[in-house]
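Each structure below is given as structure tokens.
Computed from the coordinates by the stated procedures, all read-outs in this text should not be read as laboratory data. Computed from a predicted model, the values in this text were never measured in an experiment. Cβ atoms are built from the backbone, for glycine too; each structure is taken alone.
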Structure P
């Protein structure tokens, strides 16, 4: 097995310049402290009512899990956290107002169940009306988190049941539900949820001695937690079967200057292959992918990531490794670790994803990546004239880690297989990983005797 796919060194990424953020570090800690953002002040406002005679126009409905278009052309995974985003045209109101809503959903021909919105939105002549821009703001759509019963495998019908001023009157609307001009006639959106295999990950932290003294450097728990969360939020699966261990690294010795040698990831992957072989022989599911985390010691001991690759068969193996630490090199990344998106990149290699070649000066395109669809490495093709076909990333967030729900504009965010800043999962990579998960689930499933 040869390993020539070393990835993502901050020194050759060609990152767009951004203002540096001052991060104070306590004397006892070699890591920079993550930026702490104060909670926004809560503004309590009286609900403004819609003007008599206003009929709200529903411009679109997006069923979001990871990335989606207004045509809802990205597959929906059964059991995965799902947000219904309903876009109300703010300028269909002749006066400023605050509105919220309620949807109805049902499976098949069963009875309707009702679900209130998670938020409320401002409408009126002064509110920006560009639908494309509002898709880029999670707070600009009425959002509904579907319950577990709604996202089971099969078809789901959704309609807007009510649009109303909080504590006030209902507002008639056109677009998805009881129509204002045809009483008794309803329209509904029907989508389908499909099953997907379990994602099986074995995360292995590797210890080593500091280049500066005899201190033992070990990946912190936050790196494991954020990587797991990122995979849950981005991968085409509803279930991540996760386990983790920490072991001593074999031949994991940083150089006095410049971090680890260029071939270090080969040695780490060889150790991971040996661990995997022993554990699979002892009964671990052979569909498990292994990922090694090596702490970068506050920037002193950076190890470039890599995935196992067989040049003869042109196939990636189920093992990869990469660095982890506070993202001081990547100022766009404001959470406590870069292990999340970096690990997603390397693990996606193990699902046969290749480099598309962005930015061109820093990432040579893999010659076997022949169907990459998005110019510039973005998560959508921003040149498409029909904006409803543009894909927008959607991060459902993770309250346990303090990560908020967010919309991710396709004109800013790049696919995880690039070396560009602001990385998320594109529809292209999402679909390809789903195909590989299904393939491995069929081919590598343990035989039941």
Structure Q
């Protein structure tokens, strides 16, 4: 007779937690999932999905303008913010229901409430009930971080931006990462006057510098106002509810909302990790080994709470590996090299592999192939938007070790090429591939030195 209530207890009903719980349950394991908020985690509720929906909405504004070049007569247009919010909420609610069905249909038990550790094999719910489990998984994700400064209480984060009561006609975004840049692009496209405040001299640190510079240039051309090497000193609320944003260069901007996107931290505050001896690093990320095991041998962690690579598909992949390790044959592995990703700025950015700087450090001698051009669509649309593509090739092996793009549908295009890059395709393989004409994607197989 097994002395544990469950074989596998998952704390967190986000992408990684739901995937791990349902796949484990399908092996016949006794599984429970605890979640105190809406199922689906950051990605479904306040991340990838609503952000992409709002990105689609933002593109319609420029599409109406571009349509005239193709002979369409477009009348007066306007954004109904309440309709967009309502329709987004309906879709997210539908997805929440799907996640619940995935859990329960797999045979796992769903517990509504916040869970914390009460020992290496014990979980305590916020209603006081305790459950024991042979294995415990922590998949609680991350949470936005706002630094301390005068007026901090007046700002919002990516958690709140989707549902602000009134559309912010003047939006100040603070941050330089992909979240900050995406929302700057989105709200600029929706019709807001957007200023983005950045303490460094560039955006999107960690991505290819040339692609980032091109993206910033295109965003600025579209109307986003950049304030590089600048910080917010203080924010004050005015009598009419608007905000005065004082910068360290002496200027003051007026805003309807100030969005802080200055980073995320592992969501560990409620977990009582010390009760089980689970160790964290300097920023609260749970420390794990190659099998996602924490310092407590019965407890595992994956996804954003470990602060490795904060991407939903990575958490899903880690969940599959962990379930195979605990309840399968233990043969599945997760590679963190050549993970593709996209940034839904306008223009989109898609990337897989190493940046130019990283590739030079890793491989030494590399050859760079690049192309910047005006897409065919814009020869009639009247738009001045351009596109950039870049290949990085290791001279010794001829292998393509970096592929980067800034332009329409970059994520869609790079996902396909990511398969080839991960499989070790060479520049000769790219050159031998027939392009699809006329497309932007064919540029990747027609670049020459």
Exercise. Out of P, Q, which structure matches 4.2 when distance in nm of label points 7 Å out along Cα→Cβ at positions 153 and 249 is calculated?
Worked result: P
Problem set entry | Comparison of P, Q by distance in nm of label points 7 Å out along Cα→Cβ at positions 401 and 425 - largest value held by | Q
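From P, Q, which structure was distance in nm of label points 7 Å out along Cα→Cβ at positions 169 and 345 = 2.8 calculated on?
On the way: P: 5.6; Q: 2.8.
Label of the originating structure: Q.
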For this session: Assign the value 5.1, calculated as distance in nm of label points 7 Å out along Cα→Cβ at positions 65 and 257, to the correct structure from P, Q.
Result: P
Seminar exercise, completed: Across P, Q, mean count of other Cβ atoms within 10 Å over residues 209-216 reaches its greatest value in structure Q
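Quick check on the output: 4, 19, 28, 23, 15, 8, 3, 0 is P(r) over Cα pairs in 10 Å bins from 0, in percent, derived from one of P, Q. Which one produced it? Please list the in-between numbers first.
Values: P: 4, 19, 28, 23, 15, 8, 3, 0; Q: 4, 19, 26, 26, 19, 7, 1, 0.
Structure of origin is P.
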Exercise. Looking at structures P, Q, which one was helix-only ellipticity at 222 nm (-39500 (n - 2.57) for each DSSP H run of 4 or more, over all residues; to 500) calculated from, given that it came out as -9500?
Worked result: Q
